[in-house]
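Next come the structures, one after another.
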Structure 1
Amino acid sequence: MLVNSAKFVVSALKPEQYPRDRRPEFAFVGRSNVGKSSLQNTLLRRKELARTSSTPGKTQTINFFDINGAFYFVDLPGYGYAKVPKSMKDAWNKVMVAYLQNREPLRMVAALVDARHAPTERDHHMLHILEEAEVPTLIVATKVDKLKRSQRARQLALIRRNLGIGDDGMVIPFSAVTREGVRELWQVVEDLL
């Protein structure tokens, strides 16, 4: 897909702050520091549209980005480790779950997992929430550039097995460094548009 324009629209914590134009939305979820913002910046060919940080917990609101005036990317707060009070983490989770369960323009969620590790209990919990909400979900295995060639197939098989999605279940390997997976991700977005 050719991205002619990509701009930040709003950081929201309440449904009344969300865009009201009902354009399709594609959301990105994953544990803190899994690479959600880096993935979006790579897809959009922008360096700092979605803010990245080596410190977990950088994204603290639901951030909407207008793409080509046609649809939105939605960057959700990371779950899991972040150097913030538990009460703040709980508030993020409530806002995020409400968005995922109730947002009508939401077309798909890209659930990011770190390719170097087995999915966590929190990853499983998020996928259960998405399944209950009947939201189409795509698994994206990030940071594949950090794996040796000999480890890749084994790690992707581990993710499939751990998540119970079988050999033919789609898991897109992704790297913000090498841009692997960019074409495949855009193909999924285009198909849903």
Structure 2
Amino acid sequence: MSWEYVNKFESEISNFFGSKFAVAVDSCTHGIELCLRYTNETKISVPKRTYLSIPFLAEKMNLQREWRDEEWEDYYTLNYGDKRIIDAAVLWEKNSYIPNTFMCISFQYQKHLSLGRGGVILLDDENDYNNLKKMSYDGRVPNTPWRDQDIDYIGYHYYMTPEIAKLGLEKLSDAINKKPKKWSVTDWPDLTQMKIFKNTL
């Protein structure tokens, strides 16, 4: 199946959210991980109520983690760097991209654009786009056999497949025309009360 589906999906998603670029990935959490690695973050600040894969990134990446009480809506910021990394997994709103940030959206099966799995990084810098695109795809650029490439970037196997992108394009119009669910912070439990996180406070 053609990688043009992925390129088209990225273009359509960036157009909807109002970013210049979008990097399609296999999950929102992996998109956030790529951004944290790309910006060389050493610590993250995590709301107590969010999805548990986000604080797990601290252990996976050996980051310092702090918890915070926050009544967030639609998105929240994770890092302290010059360019904010935003977990916007549940966000679905036209022209909602915040300039000079990395905003990560989810297409997991419960989300508004439900693809079973997948995500995207919204961004506005072409160099960042090219680098994160390579990072998501094993250090490679699409459409060229990897054996013919002189790989110059550490990569991860986090890319969105053309099959998922094709599904996204098929479902995108309905998603745009349908009113999204409004998530509440209480849709997530207080993670600091779970045994796994109590042991790491």
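Worth pointing out:
- Origin of the value 14.6, where mean count of other Cβ atoms within 10 Å over residues 6-13 was derived from one of 1, 2: 1
- Test item: distance in nm of label points 7 Å out along Cα→Cβ at positions 46 and 126 calculated as 2.1, pick one of 1, 2: 1
- Winner on mean count of other Cβ atoms within 10 Å over residues 14-21 once structures 1, 2 are ranked, highest first: 2
- Computed 28 for relative contact order in percent (Cα under 8 Å, 6 or more apart) - originating structure among 1, 2: 2
- Among 1, 2, which structure scores highest (criterion: distance in nm of label points 7 Å out along Cα→Cβ at positions 78 and 174): 2
No value in this document is a laboratory result; all are computed from the given coordinates. Please read these numbers as outputs of a predicted model, since none were measured by experiment. Cβ atoms are built from the backbone, for glycine too; each structure is taken alone.
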